[in-house]
Structure I
Amino acid sequence: MKSSAYANLQRKIITVTLLVSFAPLIILGVTMYYQVALMCKDKTEEHIKYRARAQAQAIDLFLKERTAILSAMADTHSFNDMIDEKNLSRVFEVMNLRAGAFVDLGVIDSAGQHLAYVGPYDLSGLNYYQESWFGEVMSKGVYISDVYMGFRQLPHFIIAVRCWEGQRSWILRATIDPNIFGAIVLSAQIGKTGDAYLVNKAGIYQTHPRFSGKILTEFNLDTKMFRGGTTVIEARGSLGNRLLYAGSWSNNNKWLLVISQEPAEYMRRLFALRNTEIAIIIFGIFAIIMTTIFTTRLAVNHLRDSDAKMNELNAQLIQSDKLAALGKMATGVAHEINNPLNIIIQKTGWMEDLLAEEEFQNSENYGEYKKSIEKIEYHVERARKVVHNMLGYARKMEPHLEDVDLNRTINRTIDMLENYARDNNIDIQTDLSPDIPIIASDEAQLQQVFMNLISNSIDAIGKDGLIQVKSYRIKENITVSITDDGPGIPRDQQKKVFDPFFTTKQTGKGTGLGLWICYSIIEKLGGSLSFRSKVGEGTTFTISIPLIVPEKK
């Protein structure tokens, strides 16, 4: 059976068992969750509604107090007293002493001319006849403006009262400190996510919000959604988060105090109570759920393991057949090579015996003959090691440790492949670290690995390319890298590179055993063989060999 079939079987058993066992408890939990959620929402809305209403009343009281003291000063002082800036300054001091939050004070006649001013701005002599608030004050007698920029080009709002003295009318106007007023509004916010601000009927901010938006910019909701009195709605904020909005009208329904709050913050304690109740039910059913899952998985996993072991045995049988065929082939090839090698050795021995005779020792070419026979014997011995190596794969022979000069082995290998590379206009460059010591390893097997990897690089490049061979020491390991600028190995083939009988070469040009043999050799020597490749950029094979000094053989 496939893995998905086992998963489906396990899922069906668990689902049916749990549905039959826990349907009543699930229904109870959902009902309780729903009821507690409703209670939490009602409590939150009630609290935020209360704060909005209370703070709106506090704002109204603040404005009434400032309006009352401004009216009292206008009623108790004559026009001539007020246009005297010394007297006006004393009045301004008394107003701030009694109530505070006044920024400036000014007297304006019926023609809109600013006759006297006390404050931090240069407003004396300006004419306000064309300002909208001027007409409102003259017609209504008392007026609290929306926030506007005015001549000072700063957001502010004013309280102004109209006074009559005989046939003369004039206006006493005061500006409210926006910082003090804004702090009163913000004091209504709750917690880390709470905010409080004022907007007018047109939805324009009258105070600075805590998080998003600026004074005199537009509110993200329609103020008509907030009816008379105090209204609570739920909507998305300007940042896209869900918020509860409580709105309460103040200043004779000109301003809307808005308190916004993420429901989850205030409801956290109530949610904790709800979660505790749900946890009791979950704890009650947890043991049954775990038992059901455990027993079901135990049975299904037992079936899956049995199936996996069977598949693994089949794969091992197939691999064993491949390796057996490889062993037979290696044994046959080794036998066929050994026979001519033995004959060559016999003949070179006979030739050495001939050279020992006096007539040959007197020959002027005696040294050249002697040197040629030694070269033949050296290469025959090297061929014997290669044959021995092939038999080692078939018989799983352990490496034969000997003293190995790794850099010399690399250079000898390159010397043997130099002509092959030169014929294909391929340059082999070396960068061999001089501080690599003599190590205990198997020179013949290492040479075969280097020869296989370098010849593979030559074959991959084909014509006109570069191969770089580097050796260096990293702590207790010696690393050899072989890099070519060939076409690279496609990503979908990289996982199969070290599999036996897999080759990227054309049919008839590769057996698919070379890299597998190299991997096996390095693994037996206690090292590792890896590679990285990118199509169009080339391939780098990296060999890591443990540094074993000869004394530790």
Structure II
Amino acid sequence: MPDFRIGDEHFELDGRPLQILSGALHYFRVHPDLWRDRIRKARQMGLNTIETYVAWNAHAPHEDVFDLTGGLDLGRFLDDIAAEGMHAIVRPGPYICAEWDGGGLPAWLLRSGTVGVRRDEPQYLAAIERYLQQLAPVLVPRQVDRGGPILLVQIENEYGAYGADPVYLRKLVELNRAIGLTVPFTTVDQPQPDMLEAGSIPGLHKTASFGSRSIERLETLRHHQPTGPLMCAEFWDGWFDSWGTHHHTTPVAQSAGDLDDLLRTGASVNLYMFHGGTNTGFTNGANDKGLYQPIATSYDYDAPLDEAGDPTAKYWAFREVLARYTELDEADVPTASAPAPLPTGTFTERMPLLEVADRLGSWSTHAAPPTMDDLGAYTGFALYRTRVSLESAAVLRVGEVRDRAIALLDGAPVGVLARDHHDTRLPLPAAGTATLDLLVEDQGRVDYGPRIGEAKGLLGPVTLGGAAVDDWQVLPLALGDLTPVRGALTPATGPLAGPVFARARIDLDAPADLFLDTADFGKGVAWWNGAPLGRYWTRGPQRTLYIPAPLVRAGANELIVLELHAATGDVRFLPGLDLGHTEV
């Protein structure tokens, strides 16, 4: 079997130096039928390794579930890597950040309020032990010393930016070793002395994360990692986008130059990202450092391979750099995709959300509004309902909304409470005795910093005109299966007035990548042939929702949206990605 180890100066494979040329590719952000294509394009660019996080909450959306099928078939993904003749680096966390919902930590784990996150706490460590045991049948037999692709496993993730608990890190090492992992273990931290010291322990090989000033930052890493190979385990070649900001890009020549500087020292690298993919459904994370900022649906990241899997100018510039450090077949290159089809359609069926809500879950009654987490609902939407008496205008006040609530009186929208605006008050008009609905949207769980693990939904107390509002009914919307929605739709045309579900039929000659134009939509969520595409929002920056070809059928296709505000009744497509403006 191959012998891989960390030598005094180099990574060594069968006794020979190995410069790891890796690219990040998250299986959970890419359709599984496209994994092999993206991996092959990484090899064609000059990479020899694929790195991936493992998103614990994607595999375990509930405590009694652990899913390794379909788009979560990590074993298939690793086998695809091996089939392309490449190595693998696996980062199972348990915390991954990744701009992913909750940083990968399952919301159910934190529901009790007594579990200590990212530290030496018995309940947390017991859950991690079970998680790793569930991963063991996938990871253990695919290690390099057993003939598989896995070279390295990372412990935690940029821990030095969060905490300083060496006992926790030591116990994580013990748990990973206990399931049968024998390959070398690493850590990654930003190249700052305090972070590098707090984020690792003896026996773990330190690596760094940065995207510029490569020589300077490798020198800092060398000071804290005196022997062994240097590695930038996250070379930031782009950045992520948040709703309401601009589309982030990095200069191609600058990124390529920094990469060349890094590789010229003999250091190893992992490009973060090689191919970003998409935050489908409700999987995006969020940041909150005083201002709540949910991550956009596209995770294009300005990576060498764009969201749709096409090479960019950065791809070719990086390939030119990599050719100086590895052998490349000049004839083995990816081809550009043809422009996407441009079908058109119209929303011809619809149903107001409030009229179909009873089909999407069960109501429960509460004296005070519970959080969504209290109800075991960890993503998406929940409907909070009560009866109010409004003989005159009054102010509705909530403790906090996580993360956005549309207020409706007898079904008519009257305002929005938005976390990113720090809204806690809303004036309500005189309406007599009326039904007050608050449609609360989880816009993504915080993935970085001290607010990891917070509950979603409506947080009390809730008052109206200074008096407590009690006797609530709450219904989390189950949107994993749209069959109840389809059964409720009725024919109608014209503009959409939300909150409303609407359906359009889109006819195509053959499967192909598509780019749904959301410029004429408001805010909401879209599904294509039952598969979640993700969120859209006029706030931008992105204008397109990417629809991968494996989701598309020859003939009739179904587009369903939950439009929260207003949209035209027309459906259009663009020939390629439009990820928005790049300047503030």
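Taken together, the values in this text are just the output of simple stated rules run on the coordinates, not laboratory data. All of these numbers come straight from a predicted model, not from anything done at the bench. Cβ atoms are built from the backbone, for glycine too; each structure is taken alone.
Please state which of the structures I, II yields 81, 55, 43 when Cα extents along the principal axes in Å is computed from it.
II
Using the calculated result -5500 for helix-only ellipticity at 222 nm (-39500 (n - 2.57) for each DSSP H run of 4 or more, over all residues; to 500), pick out the matching structure from I, II.
The read-out was computed on structure II.
A value of 0.90 was computed for FRET efficiency 1/(1 + (r/R0)^6) of positions 242 and 530 (r between Cβ atoms, R0 = 41 Å, to 0.05); which of I, II is the source structure?
II
Assign the value 14, calculated as relative contact order in percent (Cα under 8 Å, 6 or more apart), to the correct structure from I, II.
Considering all the candidates, the number was obtained from II.
Going by mean count of other Cβ atoms within 10 Å over residues 90-97, which of structures I, II comes out largest?
Once mean count of other Cβ atoms within 10 Å over residues 90-97 is tallied for I, II, the winner is II.
Which structure, out of I, II, was P(r) over Cα pairs in 10 Å bins from 0, in percent, for residues 186-473 alone derived from, given a value of 6, 20, 23, 19, 15, 12, 4, 1?
II
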